[in-house]
Structure P
Amino acid sequence: MKKILVVIDMQNDFIDAALGTKEAVAIVPAVVEKIRSYQNDTVFATLDTHPENYMETSEGRHLPVPHCIKGTPGWEINPDVKAALDEANAEYIEKPTFGSVDLAAKIKAIADKEPVEIEVIGLCTDICVVSNALLLKATLPETKISVDPACCAGVTPASHEAALATMRMCQIEGA
């Protein structure tokens with residue numbers, strides 16, 4: 001059974017910059033440890049990636065806080081997380097929105113060749129983590145997909161818990 005780890009948007013803007021929270025800062029050591037436990041497996045890491053005209057996009061009109069503008073320090077992955085991802089030979093996937101169809105397609109291509117288990121961690125539980133977990137579950141309904149709540153943080157603690165409840169209801173394990 002091939003184990004796949006998906007690390008969602010562990011970028012500076014979500015940790016300690018534009019949209020950062022103390023909860024996001026607090027999970028960094030656990031995320032690094034989790035990545036290191038997958039070094040002999042397959043690791044994917046997503047990057048929320050927006051253009052300079054972010055405020056003119058649909059998302060920018062609904063969330064008017066410029067963040068993860070490609071090429072800025074806020075777009076970069078936290079240095080400790082990046083070091084662990086590089087050690088694990090992670091594949092990076094830029095995504096322009098909450099869920100990544102490219103990520104789901106890449107993992108489906110692996111699952112078409114051999115059985116897989118998928119674990120999802122990262123930021124933010126209530127937006128991009130839940131979006132990608134549900135997209136993966138829709139793409140691979142018979143695959144075990146889990147989330148580690150200790151390696152996730154939401155916009156607020158309450159919305160983190162609500163996202164975990166949603167994932168539990170959709171048969172995402174560990175939520």
Structure Q
Amino acid sequence: MKNVLIVVDVQKDFVDGSLGTKQAQEIIPEVCRLIDDDSFDSIIVTMDTHKNDYLNTREGKYLPVTHCIENTEGWQIDAQVSEHLKCHQEKLTIISKPTFGSEKLVELLKQKKPQKIVLCGLCTDICVISNALAIKAALYETEIAVVEKACAGVTEQKHACAIEVMRSCQIDIL
């Protein structure tokens with residue numbers, strides 16, 4: 001594993017479902033372009049995954065919008081993204097995660113020791129930044145980048161702020 005693409009939470013509920021936005025819909029072609037980029041020898045997709053009791057969780061109390069309930073339509077990977085991923089099954093890993101950052105993702109990357117990691121996805125100011133910073137802390141000598149136009153935040157302002165925080169933490173912004 002030399003060059004890894006991480007596609008963060010590009011699921012129906014975040015694109016055009018219960019928490020979907022116009023900005024999230026607009027990044028889909030760029031996410032698909034990255035998936036089809038042959039320079040990546042591994043693609044890891046994270047999936048925000050909640051249970052039916054989501055509204056009773058700590059996160060659910062702060063964000064009381066039911067989303068990404070496991071095995072529902074909203075939990076599924078966006079249809080366009082899914083079509084592109086089907087062409088790359090041999091290099092695909094999918095990780096379900098119960099919260100913003102993924103410990104499983106970090107552990108997998110620590111084992112594989114990639115040379116370069118590129119992130120894209122949703123939402124820039126929540127799950128993308130959480131995973132980018134966790135990866136940076138664990139693999140601080142690894143080249144880590146985020147593709148700005150392949151990410152969307154809860155709002156455009158929060159997206160821009162998250163990009164600046166990641167830049168400040170020596171994550172390359174492409």
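Between P, Q, which one scores greatest on distance in nm of label points 7 Å out along Cα→Cβ at positions 8 and 152?
Working: P: 0.6; Q: 1.6.
By distance in nm of label points 7 Å out along Cα→Cβ at positions 8 and 152, the leading structure of P, Q is Q.
When distance in nm of label points 7 Å out along Cα→Cβ at positions 40 and 120 is computed for each of P, Q, which one produces 0.6?
Q
Where a number appears in this text, it was derived from the coordinates with a stated rule and is not lab data. From a predicted model like this one, the values you see are computed outputs, not experimental measurements. Cβ atoms are built from the backbone, for glycine too; each structure is taken alone.
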